Structure 1
Amino acid sequence: MTDKKTIDTITTEEKIKKAASLVFLKKGFAATRTRDIAEASGENLALINYYFRSKENLYRIVMMETMSAFMNTMIPVFNEESTSLEKKIELVASNYIDLFCERPEIPLFVLNELNHHEKDFLSHMPFKQKLFNSNFFTQVNELLVSKKLDINPIQIFVSMMGMIVFPFIAAPLLKSGGKMNNKEFIDMMQERKKLIPVWIKSILSNQ
């Protein structure tokens, strides 16, 4: 039976993480102070330091949970046998773009984690076990085989994800060089929801 102390501990940690997620989203990591998270959560600094040790550690935990939760919602999309490959590409483009529009810091966070904490990051992400063995890759492979093409299905996945992710990584350059404000950038990314499936379909059709 769970005692009251355990329940209070879970409640406090979750409250801090939820507040931290909102503050990080609003201010960004660099501009966020631990004191801001304390005020948003209604908890004191000592408790935040007790549970999470530092702002950096709290940020990593929040971001890892966000990514893990998103991946767990996407795995059924990749594995749904009754959904066509074309529809899956549309869903992947749409869902990832929506996530990155809401949380634009995620692509750079992932790159940083892969560079500095690769094993820890991958242990939280169900890539190898679930994604690369999914029905999506089976469908891509079957299509390539039917066209008698000796191409690794990962090439198609990498092309698709590159089209989705790169604009968010290059957003500062696109906004300044293209004289584009944030709304115009978001509008461009919403347009890519329709364009990316067309481009991937063209790649597969023209091989």
Structure 2
Amino acid sequence: MDARKPPFDVRLELEGWELFWAHMEVTEARHAVLAERREAVAAAAEERFGETQALAAHPTVQALRRLFREAGCDPTRYRPASEALLRRLLKGSPLPAIHPIVDLNNCLSAQLHVPCCVMAEGTFGTQLVLRSGGPEDDYTSLRGPFRSEGKPLLADEDGPLDTPITGNERVKVREETRSAWLVAYLPAGAVTPEEARDKLLGLARDTGVDVEVYAPSR
């Protein structure tokens, strides 16, 4: 993938993963277009899977579950964020309007079937690592207190940033946020960075959110 490296260092201690990176900036959000994207993605997920049994059998979902187990995490107890999102869609829940950047992140996660996270600009450091969480890595997630020991964890010099299970309040995209970094957790060989790039650029087209794709971390 011919793209420049992101302006931070990333080390992968967990095997079998690739991290896809993109920078996103809201210029002039077009909420009607964003609504169309959310509705189309939700409808496509329902048409593709129909029921949760078909979702569980999907090769990407199975690849993610395998990587979770290898990191020491039970994926049926702590589901990958993408699988949890798709299960909600299959139960009839819509993709909500949250923030233009978050909405595109959620759409990408549903299309690729992989966890995606957006971290607000300026909320994290320059030395990132994907590793297994330890007993000292608890943090306040978007769902409340979260114990990350034995789970795949993205961290920087100051500690946890995110897991492919739930986001971190520390890096949360807020109403006033205008730019953020997106990271997609790709099971190597199941989803390519090129596919992630093409899906994201297609989703962002005409939404008023500018996207710049960077080289993946392997």
Structure 3
Amino acid sequence: MGNLHSVEKAFERLGRRCNKVQHPADLKAIDALILPGVGSFDPAMANLTATGLVPDLKAWGAADRPLLGICLGLQLLFEASDEGSKPGLGLLQGQVQRLPADAGERIPHMGWAPLQKQNDCPLLDRADPPGWVYFVHSYAAIPETSGDLKATTAFGDRQVTAMVWRGRISACQFHPEKSATSGERILSRWLNWLDEGAPSVP
């Protein structure tokens, strides 16, 4: 359920190699995880369950090891989604809800939009101009803890979740691998954070 090729190429441009994780044994050689995703919540959770990786992903999160979710990968980190009936990974507390129909925008939300910083995290810097990034989604997470929300974007007359972070678990609702210079800067900062020892973020 992932845009794996685009993500791999984005990290190759930054001088890093990604290894695909298809079975629990593959995790032994992994220092940090990227969970990309496109499509729908329930089929994605079904695919993860079929690999046998769900218990390992939950254990990874419980151990507060570095993880970056992308698009649907962000939504899978939460407890549940209005898009389906299957439970999510539950690594972050909160619910994924359909974008509001009365916000004056088309659903799905598709295209470029600027980020609005809400709380500090290693992927954003106060000195940066608002970064324009590429979105394709019909649902957005509602974190239970307000401090987990690191950036939002405008959806009509509302602000919806664009980026979350807790401890060493981070995620972007947008596609950094398709977001030109802004996305490359975000991925580069994630790699720099890893190189610095991946300090936990409140």
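Computed from the coordinates by the stated procedures, all read-outs in this text should not be read as laboratory data. Keep in mind it's a predicted model, so treat the numbers as computed, not measured. Cβ atoms are built from the backbone, for glycine too; each structure is taken alone.
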*Which of 1, 2, 3 yields -0.27, -0.87, -1.14 for log10 I(q)/I(0) by the Debye sum over Cα atoms at q = 0.14, 0.24, 0.27 Å⁻¹, for residues 11-66 alone, as computed?*
1
*Where does the value -25500 come from, among 1, 2, 3, when helix-only ellipticity at 222 nm (-39500 (n - 2.57) for each DSSP H run of 4 or more, over all residues; to 500) is the thing being computed?*
1
*Of the structures labelled 1, 2, 3, which one yields 3.6 when distance in nm of label points 7 Å out along Cα→Cβ at positions 35 and 123 is computed from its coordinates?*
1
